[in-house]
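Presented below are the structures under discussion, each in the form of structure tokens.
Taken together, the values in this text are just the output of simple stated rules run on the coordinates, not laboratory data. Keep in mind that what you see is a predicted model, and the values were worked out from it rather than measured.
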Structure 1
């Protein structure tokens, strides 16, 4: 139903992408899913071709030169994520779940956390996606070695957040995560998750007082 209702607006985005940038519309990337099985995640194109092999690789930095002009709008509004409803439709993803990572980032997850995360079906949104909705800002603040910072700080903390969800997952938690996602897309500076989920894992860099 969501795909059908969104289709008129989706066609408009498709046409804009087709006639701007490099003429590409969809981007399919291999991600690690439930039980550690890889699958292809769908997104609207926001970056230049072969971007994983250019610059910061799989990490996107703030004001990353690989991001196309219209891609900046799609990323800011999170509309680039909408084709993942195709993944939901075919059963590879859920609306709420853990955020699926590319393999090299998935392999960075400590084994104890990885065993819990692989039980979850990956989601379009989730607590990790919400807390790190502006991941580029954290990388910009620590850009001396963004890849090392991502490996030693971001990935382990994301894993703790996903394990929190694995432990607390329920219909009510999913509803709150969906509501939080919608509100924070419109008002990105409101840290609504701090009010809804008071027992989240803490990190001094990502949960400043």
Structure 2
């Protein structure tokens, strides 16, 4: 089932997700609905907060992105990132390496808004699968960036928080307008499917 994606201005986007202690049918169904919603919106990642659930759950799929390469190790073994997609991560934790790079990011909760964001070039993420198994992912490139973006969401951090103050200032009128539209629209409608963006 396709879900509504909450937009900037909705307070749930600022909520830290609750740890999931039991992976039951509700969580599995939520993850399936999140994947369907993300694919329908042409996104590469979606966090539970973005569909109104403050939980430590995110889905991602970079398999359609051709121009931003990634590398991936799954439990210590090199794999083709595309073959491992989509990923559903429960209670993910991430550690960042020192080297950083700047890249363009968007967000399904910020239609038509993008920014240059500095992120670690490589990360290690540990999470559980829907089967309750522990996995470790080492990633570089786009996959590393998406993992950081989504884990930020799970902690109530938005990509605009990572922008330079100058970049954020240049977007301030658009952000205020989006916030106002969201707050006005929330009384009538719980949100709308966002237009496609980079992340």
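Tabulated data
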| quantity | calculated |
| --- | --- |
| Source structure (of 1, 2) for helix-only ellipticity at 222 nm (-39500 (n - 2.57) for each DSSP H run of 4 or more, over all residues; to 500), computed value -8000 | 2 |
| Structure responsible for 30, with relative contact order in percent (Cα under 8 Å, 6 or more apart) calculated and labels 1, 2 on offer | 2 |
| At a computed 1, 7, 14, 19, 21, 19, 11, 5, 1, 0 (P(r) over Cα pairs in 5 Å bins from 0, in percent), which of 1, 2 | 1 |
